[in-house]
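Once you scroll down, you'll see the structures, which are given as structure tokens.
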Structure I
Amino acid sequence: MPRVTVPYHLKADAGASGEEAIYTVPEGKVLRIDEVTVRFPPGTAGELELSLKRGEETVFPEERPLVGDGATLRFDVELLYESGEPVILAYRNVNTAEAREAYVYLSGVLV
């Protein structure tokens, strides 16, 4: 089973929110994500909210979006994406004056 690491740099404009497809599972494969790492640079001030979705369903985190400031957060997870499905990163920058950014790394296996 080949390991897959998906790196993604998100820069959200002031007051922006939306969704980005950061990876699409190849046809005939299944992606099992077992680790999510998010780095919020200093100055992010907890103003950038992030979560992962599968279709319309938020799959991580289950309750509140991830936030941080000058922190690297690592989580052991069990997320499954089927053939052809996009991994969607949902974001919201609550700061209406300045852009905010984060670095997201997904690790898992393709089976």
Structure II
Amino acid sequence: MLKAYADENVIAPLVEALRRRGMDVVTVQERGRREADDAELLDEALLDERLMLTNDTDFLAIASDRASRGESFAPIIYWPQQQRRIGDLVQALIALASNHEYSQLLGQVVFL
């Protein structure tokens, strides 16, 4: 199963639910990176081969910029905040992380 890096806006109950399902998830807060630039966080996710979990649209702009320059970036998994139930998100994220190789998702944004 793929690993994940949760942006600071990802709610704790979702992170805990993913962990209970066996997903290796670290958070920005746990790494003491709450004040870090989003581009730096995305670079960290790439170095660690983790999916970037977020509902922050800033990551979408970073992905667009990097894609236009032909640069690689960690897979970004995005969903609008407050518009999905935790159970639905957990199912979608576990399925995604279980059925793909990291290289298949590299440089992509997946909208949930």
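What follows is calculated from the coordinates using simple rules that are stated; it is not laboratory data. Keep in mind that what you see is a predicted model, and the values were worked out from it rather than measured. Cβ atoms are built from the backbone, for glycine too; each structure is taken alone.
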Quick one: Cα extents along the principal axes in Å came out at 37, 31, 26 when computed from one of I, II, so which one is it?
-> II
Identify which of structures I, II gives the largest calculated value of distance in nm of label points 7 Å out along Cα→Cβ at positions 3 and 19.
-> I
For relative contact order in percent (Cα under 8 Å, 6 or more apart), structure among I, II ranking highest is I
If helix-only ellipticity at 222 nm (-39500 (n - 2.57) for each DSSP H run of 4 or more, over all residues; to 500) is calculated for I, II, the one returning 0 is structure I
